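Structures incoming, each one as C-alpha cells.
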Structure P
C-alpha cells in the first residue's frame, strides 16, 4: 500500500539524475547507465579511488551493470559506446583480464546554458 511521505518516513535510495539528461538525445539505456555510473562515481570518490591527476575512477563490471539495468550485455555495451561517443565517459583497459576503469565526465555549462531558475 502506498502512503503519503511524512517527516519521519523512510525514503528509498535514489540515484542522481542530472538535469541535462532530460533534454539530451541519448537513448534511455545510455541515460540509465550514466546515472548508475554517476552513483558509482560518488562511492568511488568516498573510497578514494583516484588516479594520478585526481580523476575519480569507477569499476563497474558489465555483468553487474547489465543486471542493475535489467538489460543484456549487448545493450549495455551499446549504451556505454553511446556515452563514450557523447564524451560523457572514458573507458580504460587496465590489464588483461583485469577490471576496466571508467572515468565519468560531468558537463560544464556556461551561464547562457543555465536555466533562469538556477541563476
Structure Q
C-alpha cells in the first residue's frame, strides 16, 4: 500500500512540475511574480497572444497556482500562494549554480521558444 501511495505522490509532484515546465506558463508565472495583472497586461509583457495567455492561465488556475478576482468587467490574475514565489526564487538560485549543465543537457530540449520581448523605451 505504501508503494502505491508513493507512486501517487510522485505522480502528483510530476504533474505540478509539468505546470512549471512549459515556457509560456513559466513566463506568465514570472510576470505575476511582480503582482496581480489582467490578461491584457500579461499579453503585453509576454508578447504571447491573448488566446494563448488565457489558455495557460486557465491551466494554471486549474492547477491551483494562479487565483482570480473579479473587478468590474476585468478578471485579475495573481499567484495563488507565496510558495509559488519561493519556487520561482529557488529555481533562479539553483539555476545560477547549474545553468551551464542545464543548458548543455541534451535530454530535455525546450518544446517552444518564447518571443523575445524588449522593454519599451
Structure R
C-alpha cells in the first residue's frame, strides 16, 4: 500500500467516524424528544457527548484495524487514480446539451398538458 493511499484511507475513515458521531447525536436528540425515559438519559453529559464519541471511535477502529476493509479501501483508491476524467470543455458542452434538452422536454410536456386539458374541458362541457 502506498503512503499516499494510506493517508487517503485514514482521512476517509475519520470522515466516516465523524458522520457516525453526527448520526448518533441526531438519533439521540430525536429519541430524547420523542420518549421521556430517553430524555432523562440524554440530559446526562456522558450519554449526550460520550456515547456519540464512543460510537465514532469504535467505527474508526473497526474500519482502520480491519485488514479486509483496509485492503478494499486501498483497491478503491488505486482504481480511482486510474479513472480518466473528462475535460472541462467536455463537461461544459454536455451541461449545455442537458439544459437544452430539459428546456425542450418541458416545452413539449407543457404543450401536451395544455392540449389535454382543453380536450378534457371540451368533452366535459
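Computed from the coordinates by the stated procedures, all read-outs in this text should not be read as laboratory data. Treat the numbers as computed from the prediction; the structure is a model and nothing was measured. Cβ atoms are built from the backbone, for glycine too; each structure is taken alone.
Some observations on this one:
- Each of structures P, Q, R was scored by FRET efficiency 1/(1 + (r/R0)^6) of positions 4 and 84 (r between Cβ atoms, R0 = 30 Å, to 0.05); the highest score is held by R.
- Answer label among P, Q, R for the case where helix-only ellipticity at 222 nm (-39500 (n - 2.57) for each DSSP H run of 4 or more, over all residues; to 500), calculated from the coordinates, equals -29000: R
- Structure responsible for 69, 51, 22, with Cα extents along the principal axes in Å calculated and labels P, Q, R on offer: R
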